[in-house]
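Take a look at these structures.
What follows draws every value from the coordinates through simple rules; no lab data is involved. Remember, it's a predicted structure, so these values are computed and weren't measured experimentally. Cβ atoms are built from the backbone, for glycine too; each structure is taken alone.
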Structure P
Amino acid sequence: MSSFVGIDIVHIPTFAEQLALSGSRFADVFSPRELRVAGTKPNREEHLAGRWAAKEAFIKAWSQAYYGRPPLVEPDRVDWAEIEVVPDRWGRTLIMPRGVILETSGIEEVQVSVSHDGDYATAVCILERP
């Protein structure tokens, strides 16, 4: 078994500006479940910034798992809403890939840790692959 790591950091105020842009479709990177959960939080933008960091961290770990080989999925075919950050009832999270990423990689769930501090959200993702 091999492990691969990805990390990302998001500046929450800049992220919130992007979400608020008139005509922006940036919220489309989130699944309906992710948006529903975010709607229950006191700071929706902060919560979604953490989810975005988790998705980016996943892409970095997943890409690293195929180092030296062509990508399994071309970047323009990645549907970010299918990289779903799923909480349990206590708020702990996993990433559950769907769609083309699941079909091409066979990876069903991935460990992720999301943290917030001041104006920043960060995530670390660990992906294990045989």
Structure Q
Amino acid sequence: MFQVTREIDFCYGHRLLNYDGKCKHLHGHNGKAIITIEAPTLDDRGMVLDFSDIKQVVATWIDENLDHRMILCKDDPVVPVLQEMGEPLYLIDENPTAENIAKVIYEKTAEAGFPILEARLWETPKCFASYRA
């Protein structure tokens, strides 16, 4: 199998529900998504996928939907207040843990038709979560 990987930096905020620690409060991260695409063969250019295609599709989606937004569970009680204030939000069905954000990025990449192997989200320089189907 052949693989290519692209890193995408973005900033986001979140908070965790049902959590007894610092992350129960609204806070932010300088995150890094790492997208790994895999294929058994190369295309006629000798590539799994052009790095610029990943940038154009996935990095653009992240920039338009996750970058500089609060990623929150749709059931978070702070959502109506932030919406009323006009704050940019990205709402998900689950608690916005690094694991669940990695899954969102994986699913959006797969929906774009890319043969994604793994999405990894670095929440800090020392901590990451990953998702594979």
Structure R
Amino acid sequence: MNYKVNKSDEEWRQELSADEFAVLRQAATERPWTGQLLDEKREGVYRCKACGAELFRSDAKFDSHCGWPSFYIPTEQDAVVLLKDSTLGMERVEVRCANCGSHLGHVFDDAPQTPTGDRFCMNSVSLSFEPKDA
């Protein structure tokens, strides 16, 4: 897939911390209940930590009790790319940033309490938060 932002692994390594690189560029997963944005309650925008693209807004965030920040819809449908993920012996849907291809997390259709029924389960380390009144 072609992304607007294309960098080599070496360029990404220079810009991202080791944990950010592992998640964003190598599809690792941070441990549940450890992410800095899990309990973020302020109004604002969540952006891709790698390229800064807007991905989610605080009004779509909800507490799914899964250990990772969860959203029921991206800011725009084309903000993310959904890909089949058959790793770890299960079928899941991976969520990537549509601007740079960075791994963000996975989406599940197990949130009937939301308007969409979806749970975009994101790694905190893959996101940056911009408060509305910043």
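Out of P, Q, R, which one gives 23.9 for mean count of other Cβ atoms within 10 Å over residues 45-52 as computed from the coordinates?
P
Of the structures labelled P, Q, R, which one yields 12.9, 39 when Rg and Dmax of the Cα atoms in Å, for residues 53-116 alone is computed from its coordinates?
Label of the source structure: Q.
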Re FRET efficiency 1/(1 + (r/R0)^6) of positions 5 and 93 (r between Cβ atoms, R0 = 25 Å, to 0.05): value 0.65 computed from one entry in P, Q, R; matching entry is structure R
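Tell me which of P, Q, R gives -10000 when you compute helix-only ellipticity at 222 nm (-39500 (n - 2.57) for each DSSP H run of 4 or more, over all residues; to 500). Show your work: numbers first, answer last.
Numbers: P: -10000; Q: -6000; R: -2500.
It was calculated from structure P.
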